[in-house]
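Every read-out reported here was derived from the displayed coordinates using simple, explicitly stated rules and does not represent laboratory data. The model shown is predicted, which means the values in this text are computed figures rather than measured ones. Cβ atoms are built from the backbone, for glycine too; each structure is taken alone.
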Structure 1
Amino acid sequence: MPAYRKNIGTKDEPLELKTPPGTACYTIHVDEKDGADVLVCTVGKTVLYYDLRCIEDLTAMLKRHSDWMRLGSKDEKQETQEGTVEHWARSKDNPIGGWYGLKKNFRGRFAMYIPPLMEHLGLAEVEHNARDNRMRLKTKSG
């Protein structure tokens, strides 16, 4: 089990986070769904699920990318821009060959909810502007 897992939260005590622009609050925790470990992200009354593996895979991708990367968050039915975190999170070329979002019609917005978690875990730096935010792998020096 990855060491960071204990810092994500549980169903009874979920982690409370804000979106990169700071405009919305949400909770996130680890749970099991259909025999797999998942991140459960609750935004108001909406519940989204993401494959827990996304944390390790996104960390590895950011390491290879080695610079700031635009988030590009989009709903599932919206087209993504190549070279963004959101595009990567649903690409056939990522390590799982497609969507990290697991709930049909709610598989998007990966780049809105996972980067703040990565920042909380000390794995990434995330910008907090009103729009067009980016993220990068957190280096030991900063």
Structure 2
Amino acid sequence: MNRNIEIGLLITRLVLGIIFLVHGIVKFRDGIGNISGWFDSIGIPGFAAYIVAIIELVGGLALIVGFGTRIVSILLAIVMAGAIFKVKLAAGFLGNGQVAGYELDLALLAIALLLALSGSRLLALDRALPGSRSATLNS
């Protein structure tokens, strides 16, 4: 893969990882029970809040270190699709003044799908695992 593309994927992976790591931390810091209650109030089982928070927290960290990028990205894309269709779609693309729109969620979904399809092996822990193929970086 072209070196510039691989550097771009690394930056994308790190930024997406940081975004989701912070969102996961905030869910636990601010009280996951509150989020669970909110999930219940919108028709999503409360335990799903724990699953989402863990995917965001652990998945964000995994992306930062480059561990399981493709699988983690698929999970994050599923979380974003759920957020769009269950929570944000009714508010519209830019929101309705009370609820944010789904434009950011759509961008995060697209980024997660990019990483799910392409991977990102530059400075990734996956490269150090036995049996993994080393990424070839062409200039």
Structure 3
Amino acid sequence: MQDNPTGPESTTEGRFLARVYYEDTDLAGIVYHANYLKFIERARSEWLRERGIDQMALKAESGIVFAVRHLEALYLAPARFDDILEMRTRLTALSGARIGLDQSVWRGDQCLFEARVTLVCLSERGAVRIPAALRAALAP
């Protein structure tokens, strides 16, 4: 899913570092599969923050939130206790109400996990078009 392991292709890519703690692992001492979703969720939040998007302010001011609509995941290799992981988030699509992202988890130069994520922009009325100002902040 991610073709460039060496660096950001453009301003559409973000990076986030995290350490694996004991609580992230299972009985085999490897990161429990569901925790990769937590790692990439944090990375998405940081990716938005880096673009000047305050999700709490967005919700308070306009009632808009983002929700995962679709996710495809590929587990390639295990992460272990005390590893330093780098989560990469790259914008792949921006349409009416949807945001497409490729996300991956790396240990050094080894990709451990890949996900293709589709977010939808929601209000209490349901799916809504991404506002122009928000679209400008997300696009390169």
When Kirkwood radius over Cα pairs in Å, for residues 59-98 alone is calculated, the result is 14.3; to which of the structures 1, 2, 3 does this value belong?
-> 3
1, 2, 3: which one has distance in nm of label points 7 Å out along Cα→Cβ at positions 67 and 83, as calculated, at 3.2?
-> 3
